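Q: Below you'll find a set of structures to go through.
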Structure I
Amino acid sequence: MTRLRRVCVFCGSAPGARPAYAAAARAFGALLARRGIDLVWGGGNVGLMGAVADAALAAGGRALGVIPEALAERELAHVGATELHVVRTMHERKALMADLSDAFAALPGGLGTLDETFEILTWAQLGLHAKPVGLLDVEGYWGPLLGFLDDALDEGFVRPADRARILVEHDPARLLEELGRERVPLRR
């Protein structure tokens, strides 16, 4: 098993409609802390972003936030972050989050979460990194997206190796274990 030092979490700046989403974010943040793995996240104090960071910090972990100036100025930055990197743009945010991390986990979220997750998957597809990417599928949240990706695979727009690259687990501990497994790089 690979030693994960830092895991980047992409997730919603809203809590979502189901209490299970925030519960999963808290469980994942606390699990990272208990395993001695630093959280890297978007630096926000709201929604699932705030929940995952608060849980990691409350469990004695480290939380490294990366937030654009425009969001920090709107008082959305998490003041309790172990480290808070304020960057100029969203592009800089994603690049720094990627550089700081050994693996990526997407929890439920909206357009921003999808943007971050698909950009990091695209970078892997292009060979810009070989870090694992997983989805925490809380109460089937990612099911429709996975169905779309399977359809895109069937239609020839997604390669089998790129579809196989996306790890999916329902349990936070199992997702973290999968992210930490040694893997042979996927062939194209």
Structure II
Amino acid sequence: MLIFDQEITGLARDLIGARLLVRGVGGTVLETEAYGRDDPASHSFRGLTARNAAMFGPAGSVYVYLSYGCHLCLNVVGRPGEAVLIRAIRPEFGIEAMRERRGGAGLLAAGPGRVGQALGIGLSDGGTLFGAEGFALEGGGRATELLVGPRIGITRAVERPWRFGMAGAPGLSHPFPAR
């Protein structure tokens, strides 16, 4: 059972291997990134705003943001002002729907923008609790070997090793540094 109200890198690790479903479409979480409240790379770093309000909602809720003006990114809220970005999933349920949403693209859910598009995420999903309204997140834990590395696609606090991936899994968004 996932515990959402915990230290954010612990939640990011525990989400690896979890089954994520959005309205019946999804699969196994392969890669995550953690963003803490005191983290200069986090949307919550400067405090509560209308844009990041869902990050301050209940643990185990959804935070969605628009990246680069075109990609909707799915996050799992932990403690107030903290969230875990879902960077990649292994497509297992509703694959045909994912293909349609992605225009038949080969990489269905490797990268946070692809995950959002494949799952049909919308800004209106922000604040939804996992376990309600078509959102499910089950299992996970530390039973699998994890890859750990710096977060990518950011310019602040890039040195923090807060990106986690399932070792040996195809479909990660970007290679991890050699150990």
Structure III
Amino acid sequence: MDRRQLFEKHKWLMSKTQSILKYYSCPESCNASCCKHHIIDFYRKEYEKILKNLDKESANILTSNAVKSELEGCYKAINAVVQCPFLINSKCRIYDNRPEACRKFPFVIFPDLEAGFGLTLLLCPMSVNIIYDYAQWYKSVNSSTYSRLNVLYEQYKNMDKNNDINIQMKEYNLDSFIEFLDRK
């Protein structure tokens, strides 16, 4: 894939994650563990745009906590393994200006040599609900995948923090899954 195709594919995947996420929200039981146990990576243009749109205090927090990202293609990162510096009382201080990594969570768009990008769903309290619906969609498509997803849902439905388990979502399923959510 050339650079333009990669950009278009990434933009397409990002739009699909947003289409799915509009049906979900973090449950009250969520303790914002996504903001406490992850590294948040920024692309250069995104970092600069966010920096321009922040108040002076938030901009100082960002610049003093950002380090060079180790993720290929990313510019800066914040290590939120202890806690994101923008998290105050489990609420994001820069929510309207948050980076792409936060806007698409619990989805992760990752580089894939063959497809350009792939899509993974990380387990957290909100994504368990996505897994439930994804399993219900699979019920009529593939019974063995439905069973596997349903077992996963049953195992994690009462979770209250993030888990390192993830589920790869097939891009050719995304439009059908979104249509399923529209009808639900």
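Q: Can you tell which of I, II, III yields 21, 19, 16 when semi-axes √(5λ) of the Cα gyration tensor in Å is derived from it? Spell out each step's value before the answer.
A: Numbers: I: 25, 17, 17; II: 21, 19, 16; III: 29, 21, 14.
It traces back to II.
Q: Next question. By the measure distance in nm of label points 7 Å out along Cα→Cβ at positions 16 and 32, tell me the structure among I, II, III with the highest figure. Don't skip to the end; give the middle numbers.
A: Details: I: 1.6; II: 1.0; III: 3.1.
Comparing I, II, III, the top value of distance in nm of label points 7 Å out along Cα→Cβ at positions 16 and 32 belongs to III.
Q: Given 3.0 as the derived value for distance in nm of label points 7 Å out along Cα→Cβ at positions 64 and 168, which of the supplied structures I, II, III does it correspond to?
A: On the way: I: 3.0; II: 3.5; III: 4.3.
Label of the source structure: I.
Only the coordinates and a few stated rules stand behind these numbers; no lab work does. Remember, predicted model here, so these are calculated numbers, not experimental data. Cβ atoms are built from the backbone, for glycine too; each structure is taken alone.
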